[in-house]
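So, here come the structures, one by one.
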Structure 1
Amino acid sequence: MVTRPRRWDLNTLRRFVLAFGPLSSVFDFITCGLLLWVFQAGEALFHTGWLVESLATQIPVIFAMRTAHPLRDRPHPALVASTLSAFAVALALRYLPLAHWLGFVPLPVSVMGALAMVTITYLVLVYAAEQWFFARYQLE
């Protein structure tokens, strides 16, 4: 859209929101259910798990959604550096002295593994949905 600017198409925007919004919400419910019912997470564990999972899913989505071909079109190094730095700081927060004040705790390996599986599944489905969306609506 940058090389061939055009007017906003609200129908396309609506279809985009309807295609990706429910997918994100479903994984929010899955994460919430895992933390509350499977791991019996208290407030601090839930708070920390939610932060880690949110960043672990949303930061890669920046790269997936920025182009119709995320595996082919390389992002600018500044985008990569800034997003990875933000994620590293968020992960480090759990181990810094102010973690207790922020309500963060180190995550058990079992929780990290489950959140990693949720994240990978989410990203694979986002990629598949994106490929379907761009192929169906030919928005390149």
Structure 2
Amino acid sequence: MRKRVRAGAYAACVRDGALLLARGFDPGDRRLIWTLPGGGLEHAEDPVDAAVREVAEETGYDVRIDALLTVDSRRATSHHVPPYDVHMLRIIYAATVIGGELRSEVGGSTDLAAWVPLDELADLPRLPFVDVGLDLLLRRDPATR
């Protein structure tokens, strides 16, 4: 089986008790699922620059990267034909919105951007690393709740 490493950079932004999320398709079953805004690094792109770029593309916001929260690592089998063994590295940053206006991405990997109240997250279909990033962000700065 072919092997592939995919590195991505993501931003966890909380404001007024809500988390900034983007909705896209789960690559496994093609259902709509929520994720932290972010995505794959381009060749030779700095992860901080990638997170800033991806947030702007998916949400319309300009962000300042405040801190590295974690690197989330997961291995899975792709749903391509033929399938391949993929190792996903998700670099998750704490970030603050500093400009722009909320809008959804057009023609990209997501279709909706939204501020989701923290008390409504439990009911949303979301990728597991959303909870990883949010938990670390809230532990780092409980005032963001």
Structure 3
Amino acid sequence: MKDRVIIDTGPLVAFLTQRERHHAWAREQFAQIRPPMVTCEPVLTEACHLVRNLNDGIASLIELTDKGVVEIRFQLADELPAVGRLLKKYCSVPMSLADACLVRMAEQHTTSPVLTLDSQFRIYRKSGRTVIPTIMPH
């Protein structure tokens, strides 16, 4: 797979939520990044929960995957040992399952940045001590 931008929950929710503080930033990122962005099911689960009360929020999120803007490119069952190690390593942060999957994706796709609003990605490291490249608002 050619490396792609890895997308976290925050930018997905911000893109779909006009009243969200980072809505304009998220729309700008979506306009600049060549699809598909890649993610994991736990990110989509979190995003579905957060947009559930928006008019067409869940449908709009699913549409992003249907149209190929966002693709699921992670199999948790295959990566469970590595994800488990990350959850244990960062238990004091604490790290969510979605974040652990994204860190693992960053390990697999070494040049892919993570599009996120989560400052904890400044703490997380891939492959031990390597900083994860991120795209975040300033």
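Each value in this text was obtained by applying a stated rule to the coordinates, not by laboratory testing. Values in this document were obtained by computation on a predicted structure and should not be read as measured data. Cβ atoms are built from the backbone, for glycine too; each structure is taken alone.
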Problem - Read-out distance in nm of label points 7 Å out along Cα→Cβ at positions 13 and 37, computed value 3.7, structure in 1, 2, 3 - result: 1
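Kindly point out which one of 1, 2, 3 the value 21, 17, 6 was derived from, the read-out being semi-axes √(5λ) of the Cα gyration tensor in Å, for residues 5-44 alone. Can you show the working numbers first?
Numbers: 1: 36, 9, 5; 2: 21, 17, 6; 3: 17, 13, 6.
Source structure for this number: 2.
Between 1, 2, 3, which one scores greatest on relative contact order in percent (Cα under 8 Å, 6 or more apart)?
Details: 1: 39; 2: 33; 3: 30.
Once relative contact order in percent (Cα under 8 Å, 6 or more apart) is tallied for 1, 2, 3, the winner is 1.
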Fill in the blank from the handout: Value 18.4 of mean count of other Cβ atoms within 10 Å over residues 53-60 was derived from the coordinates of, among 1, 2, 3, structure 1
Problem - Label whose coordinates, when helix-only ellipticity at 222 nm (-39500 (n - 2.57) for each DSSP H run of 4 or more, over all residues; to 500) is calculated, return -14000 (choices 1, 2, 3) - result: 3
